[in-house]
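Engineer: These notes open a run of structures that come right after.
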Structure 1
Amino acid sequence: MTRPDTTRTDQAWLDAECRRLLDFGRRFPHPAGGAGYLDDNGEVDLARPVQTYITARMAHVYCLADLLGDAGGAALADKAFAGLTGPLRDPVRGG
């Protein structure tokens, strides 16, 4: 749906930029579980640790991608959720 204060050109640019960013982030899953930091090429930087906040962000982003009709969004969100409920889970404090 086009907002009244945006042009078709604006909407097309926003859609293209959204798709570009989703494509860039697709390789976020870290081999140890969760989401890794991405380098300038969108590859996981294995020298940096997995962080809960990045993993939660990727879960959020790819759930939204799924709502936008992105064919791979749900599977990527599932990988992030697996990291949050697996290696990043804190069984002592319930988080």
Structure 2
Amino acid sequence: MIDLAAIAPKFSLGRVVATPTFLELGIDPSPHINRHVRGDWGEVDSEDWETNDDAIESGCRVLSVYREKGVTFWIITEADRSSTCVLLPTDY
């Protein structure tokens, strides 16, 4: 297993926020944010994985998909790297 803590962050998260509906679930987003910033995009398909890899270099939006406790949620870092939001797909 890869130790993500040993991998340097690949981009800036900016201000990290979460939607109220995500926060109500009581899921700690920290381990997933750690994965996101280090290039582990979670449960995206191979095309989106490649798009995210390219987005690091081109300065586009980055989207990761994770699942915990049967809940699917997203982490999105804006193209300008000013903010990162943890949200449910229904919040989008």
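Engineer: Out of 1, 2, choose the structure whose coordinates give helix-only ellipticity at 222 nm (-39500 (n - 2.57) for each DSSP H run of 4 or more, over all residues; to 500) equal to -7500 when calculated.
Structural biologist: 2
Engineer: Could you tell me which structure in 1, 2 was used to calculate P(r) over Cα pairs in 5 Å bins from 0, in percent as 3, 14, 21, 20, 16, 10, 8, 5, 3, 1, 0?
Structural biologist: Attributed to the structure labelled 1.
Engineer: Figure out for me which of the structures 1, 2 the number 23 belongs to, where relative contact order in percent (Cα under 8 Å, 6 or more apart) was derived from the coordinates.
Structural biologist: The read-out comes from structure 1.
Engineer: Comparing distance in nm of label points 7 Å out along Cα→Cβ at positions 7 and 23 across structures 1, 2, which is largest?
Structural biologist: 2
Engineer: Related question: Which of the displayed structures (1, 2) returns the greatest value of distance in nm of label points 7 Å out along Cα→Cβ at positions 15 and 39 on calculation?
Structural biologist: Across 1, 2, distance in nm of label points 7 Å out along Cα→Cβ at positions 15 and 39 peaks for 1.
Read-outs throughout are calculated quantities, based only on the coordinates presented, and are distinct from any laboratory measurement. No experiment lies behind these values; they were computed from the predicted model shown. Cβ atoms are built from the backbone, for glycine too; each structure is taken alone.
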